[in-house]
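Values quoted throughout were computed directly from the atomic coordinates according to the rules given, and no laboratory measurement underlies them. Predicted, not measured: the structure shown is a model, and the values here were computed from it. Cβ atoms are built from the backbone, for glycine too; each structure is taken alone.
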Structure P
Amino acid sequence: MKHLGLALVLLILVQNHGVFQRVGADDGFVKTKGVQLTLNGSPYYANGFNAYWLMYVASDTSQRGKVSSAFQEATKHGLTIARTWAFSDGGYSPLQYSPGSYNEQMFQGLDFVISEARKNGIKLILSLVNNYDNLGGKKQYADWARNQGQSITSDDDFFTNSVAKGYYKNHIKTVLTRRNSLTGIVYKDDSTIMAWELMNEPRCTSDPSGKTIQGWITEMASYLKSIDGNHLLEVGLEGFYGASKGTSNPNFQVGTDFISNNQIPGIDFATVHSYPDQWLTGSNDESQLTFLNGWLNDHINDAQNILRKPVLFAEFGKSLKYSGNNQRDQLFNTVYSQIYSSASGGGAAIGGLFWQLLAEGMDSFRDGYEVILSENSSTASLIAEESQKLNRIRKMYARLRNVQKWKKARETRSGGKDNNNGK
């Protein structure tokens with residue numbers, strides 16, 4: 001009983017000193033265990049955000065304060081995951097001028113982003129190429145291959161042409177083996193990075209069967225994992241189903257399948273994006289929320305029961321160009337409620353990342369979906385509340401883990417004493 005009393009006192013002291021306020025957010029690699037992510041052995045649930053602009057803004061040293069400010073504001077609201085771009089292919093001020101030719105100034109911007117995230121206890125998901133023409137994407141890779149005499153008939157040849165795939169593999173290797181100029185840590189060895197993303201919202205409409213995307217993911221996942229065995233990997237999928245469950249889709253096919261694509265070896269967790277205002281144009285808010293509830297529920301259940309992998313709601317939002325703050329808050333609340341309901345029961349939903357966080361003074365980056373925490377008070381409150389709720393789950397698991405460790409140690413000590421007494 002004396003040992004038990006001491007353990008309880010220590011547990012109270014540890015709690016009072018805030019050990020459970022941040023459960024090692026910036027220490028160790030995030031792993032998977034069944035349908036959960038884990039960090040330092042405890043289940044990891046986290047609230048987060050998208051900020052695609054981080055590397056671009058940080059490449060201008062005079063603008064880096066915006067990156068620091070965004071991370072600091074995010075931390076104040078309990079946000080601990082950020083998803084951003086580790087690509088910019090061709091065009092104006094790129095990361096990659098041409099295949100294998102890189103812009104050191106832009107790379108140093110990404111170095112700064114990773115360094116600042118580390119300081120603020122924020123994990124990063126880094127996306128490696130875009131499906132869309134913005135910042136180059138698969139179209140730029142297809143054009144580069146065409147310029148080398150390849151027979152390219154569609155941007156979708158990015159997924160099958162050997163030269164285009166070779167260029168992309170080289171980009172994977174270049175990013176993963178980059179040594180951060182500020183921290184000295186090679187990216188593939190940096191636990192600040194939570195996961196790599198193969199592509200932002202891959203689509204291959206020229207092959208609605210999904211076989212083309214399936215083959216590409218299989219090849220690229222295997223290649224990436226051959227370089228980096230430390231980090232998690234996800235595809236970047238929006239969550240659309242193939243023919244097997246097309247009824248869950250918002251009336252279109254894009255050549256991907258949430259089930260088969262995420263069953264590929266090397267893919268560690270699933271992702272879902274949620275934009276009912278874009279997908280169900282012409283429908284009212286009530287119809288959009290009804291769809292959203294079903295969409296969230298289907299993906300949580302399928303991740304839990306079929307994939308048996310965690311699922312991250314990696315993008316969601318509602319444009320203020322066509323709705324008010326109240327309508328957007330309803331959408332945020334719907335997403336957050338489903339995530340918390342799953343997480344609190346040990347389920348597959350591990351968190352959500354809203355689109356998109358901006359710092360003050362970034363008006364040119366506004367797209368209608370922006371959240372500036374200092375000016376969107378009601379949305380900011382919802383975000384902070386979800387962070388607190390998910391953190392409470394993490395603290396609960398951390399307490400249980402510490403108590404279990406103590407019990408195991410006590411049993412070992414007791415066993416040793418009994419043996420000594422028996423001599």
Structure Q
Amino acid sequence: MADLRSDFLGIKSPNPFWLASAPPTDKEYNVVRAFKEGWGGVVWKTLGEDPPVVNVNGPRYGAVHGPDRRLLGLNNIELITDRPLEVNLREIKTVKRDWPDRALVVSLMVPCEEKNWADILKRVEETGADGVELNFGCPHGMSERGMGSAVGQVPEYIEMVARWCKAHTRMPVIVKLTPNITDIRYPARAARAGGADAVSLINTINSIIGVNLDNFAPIPEIDGKGSHGGYCGPAVKPIALNMVAEIARDSETSGMPISAIGGITTWRDCAEFLALGASNLQVCTAAMTYGFKVVKEMISGLSDWMDEKGFTAIDEIVGRSVPNIEAWQYLNLNYVTKARIDQDLCIKCGRCHIACEDTSHQAITHTVNGVRRFEVIDEECVGCNLCVNVCPVENCITMEQVHGVDPRTGKPIPDEYGNWTEHPNNPMRVQEAAE
């Protein structure tokens with residue numbers, strides 16, 4: 001059986017699945033319940049200074065649903081904990097004492113002055129917590145105090161605060177990055193330059209989830225008004241995957257430990273983030289949607305998949321996909337595919353034809369010899385695989401590599417690799433050394 005034990009920055013836990021800093025980790029009661037269900041660790045909901053902040057006393061969440069009412073994305077306008085700092089610290093100490101084998105990291109966000117960080121770090125250290133996560137990603141609220149994404153969007157501030165924290169604590173320091181930035185590599189580089197031990201990402205994405213078309217207030221609304229919030233859930237996973245991969249493959253941050261956050265719902269999501277360079281996984285929306293028991297499926301699913309693939313430990317998966325990420329200009333232009341439709345599986349719904357006819361390359365028939373039938377026209381097919389993605393029947397349409405002559409262009413397909421940097425149509429192509 002695969003070994004899921006995790007050692008992230010020297011912080012040991014029975015598995016790499018941690019609850020992210022959010023409402024599920026706001027108090028001892030929740031955290032203990034989570035540990036009983038099998039979670040390997042938690043990042044305690046963000047602590048700040050006393051007196052505590054005040055959250056709204058009305059709706060804090062908005063949602064995007066699929067046609068089957070499945071939750072695709074969640075928007076929240078909740079701020080950091082509004083429970084007294086002393087109460088949080090007391091509970092953190094109790095939980096860590098009672099659950100020594102579980103990871104307990106504390107999220108922090110205070111005004112951007114060294115004394116503020118030094119003071120709260122000292123108090124957290126006294127609880128016996130395993131580490132701290134610097135919340136540089138909150139996209140709503142308290143930016144006027146130099147907190148959250150107001151720090152995370154300025155690499156110089158990230159480096160400065162990370163350096164302060166490393167100077168004032170023995171605990172591992174994780175910097176939580178905001179996705180609300182043009183290039184995620186710059187804040188990650190700044191975190192490393194400041195001495196941070198790891199980065200976690202992504203925090204929530206700045207968003208307005210929708211508008212009430214009866215009173216024209218943004219959702220969620222408070223007394224007829226609304227505000228932007230932070231977007232999370234399955235819908236943000238592709239963005240998170242890309243940003244994790246960017247850090248994992250960047251020459252200046254490669255090898256830096258990454259705690260991945262963003263839409264993780266199933267064991268497959270977990271495996272994908274690990275393959276792209278993360279070695280720790282944080283979950284929030286899935287727990288808020290399905291409850292703490294969702295971790296059981298993650299544990300069993302990942303373990304079973306690892307057994308099937310012959311992996312014995314988490315470290316064997318971490319980063320395996322990174323070498324396969326390539327800049328577009330280096331993709332093989334001599335790899336030619338065509339769509340193939342399995343007529344035995346086809347339910348003749350016509351989605352592939354309509355998608356291709358209206359929005360792509362008119363490469364799928366709708367009738368053959370007067371009979372409703374969907375076939376690929378190789379002379380028109382560019383191999384884009386749009387039809388695969390709109391087909392409602394799994395594996396009904398597949399992509400098949402072709403060799404010899406491309407029916408669409410009428411030109412021979414070279415056997416050797418070739419990319420855009422050397423293609424004759426590229427005005428900036430690499431010139432041959434000798435002419």
Structure R
Amino acid sequence: MGVISDGRKALRLLGEAMANRRARADLAHRLAALTPLTPGHFKIAVYFADSKVNMYQLRQWYQPLAGLAERWPVVVLARTPTAAAQLFEESPLDVAYVRTVKQLEDTLESQDIRIVFYVNQNTKNFQMFRYGRRWHVFINHGESDKMYMTTNQFKAYDYAFIAGDAARERLTHALWDYNLDERTFAIGRPQADHYAGRLPYLPDERTVVLYAPTWEGDRASASYGSIATHGVTLVRQLLATGTHRVIYRPHPRSGVMDHAYAQANREIISMINAANHADSSAGHVYDHGIELGWQLAAADVAIVDISAMVYDRLAVGKPLMVTRPKNPDAEIDAGGYLQVCEWLTADAAANIVSEVDRVSADSEATARLEHWSRHYFGDTTPGATTRRFHAAVETLMQRWEENAAQERQSAAE
């Protein structure tokens with residue numbers, strides 16, 4: 001088994017190397033044709049050191065950052081060729097490819113970057129921290145009760161933008177000697193103001209069920225993925241009714257660590273294709289697009305794993321079920337929304353049709369959703385979270401001006 005695993009790992013690494021080589025060749029042609037960035041134009045940078053596989057972490061920020069860029073010009077600093085190539089294709093924001101530290105430094109010297117945003121905890125973030133006279137701000141790529149949300153790495157940043165009261169409580173309990181009042185801004189979920197998109201089907205009387213599982217995880221304590229334990233069964237049951245429409249949106253990394261998980265993912269996709277072929281009006285969706293939002297808003301019921309998707313759906317305030325990990329070693333937060341959520345066990349997946357009916361009609365569950373939505377995100381009325389996001393940036397820009405003025409005054413004395 002170990003030899004097979006090592007072989008798959010070697011093939012994956014070889015594939016990544018070939019993808020990087022192709023991306024570098026494509027980038028060389030693209031960069032040669034690009035107009036250089038206007039010197040001194042950008043005030044905010046988004047530092048992204050990951051490869052294409054983690055682009056989902058940045059994509060969810062496209063629209064909120066595009067809106068912010070109308071006031072403060074934003075540029076994405078891409079460190080890998082695969083991510084840079086993809087960003088040049090799809091990003092609504094300006095992009096700079098800075099593979100080397102020298103290229104990064106040249107870009108910083110030519111621009112007036114005052115705030116640097118980070119959407120993840122890539123180890124290469126440390127290379128960016130060396131540059132002072134600007135604020136380094138962790139904005140994350142979602143809200144959840146996973147261990148990732150209480151990492152001591154928060155202290156590495158000057159500031160962090162968090163969602164709301166639940167995040168404050170988690171960080172208060174987890175971090176020693178960390179001044180939340182001074183170093184965090186509660187902004188809610190700006191992405192929720194951009195939950196939009198064209199439906200890939202014609203709405204009808206079918207009950208729309210979103211199934212959005214996470215990946216299998218890289219260790220037992222984080223094995224939250226349900227595709228292999230719940231997913232195949234529940235999707236098969238829903239496809240068979242003729243009265244449900246399934247939107248299947250798996251995590252982009254599904255199956256990267258576990259062959260059986262990858263096989264289960266392919267089986268679900270195959271079942272959806274077969275169901276659509278058998279009934280052209282079914283409108284089942286295998287969703288792997290870059291746009292996230294319409295799925296959360298359109299679904300009558302959502303089934304998600306322990307991940308940021310729980311909280312993205314929570315902000316919508318519509319029926320929600322959370323898959324309970326089958327692995328007993330998976331760590332589940334005993335507090336927060338997960339203590340009162342509607343759990344779906346692997347055994348109950350065979351009864352998913354009746355479970356969907358139950359949560360759809362449960363007024364008490366809906367009331368709990370509304371309560372916990374406020375606890376996690378604060379005011380979720382349209383536009384409120386975007387205003388808090390912009391206000392936090394304005395505050396940091398003002399603090400930058402104050403520090404820069406003090407520095408100029410000290411130099412003149």
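Computing semi-axes √(5λ) of the Cα gyration tensor in Å, for residues 124-187 alone across structures P, Q, R gives 27, 12, 9 for structure P.
When Rg/Rh (Cα atoms, Kirkwood Rh) is compared over structures P, Q, R, which one is greatest? Largest calculated value belongs to Q. One of P, Q, R was used to calculate distance in nm of label points 7 Å out along Cα→Cβ at positions 308 and 364, giving 3.3; which? Going through each structure in turn, the value belongs to R.
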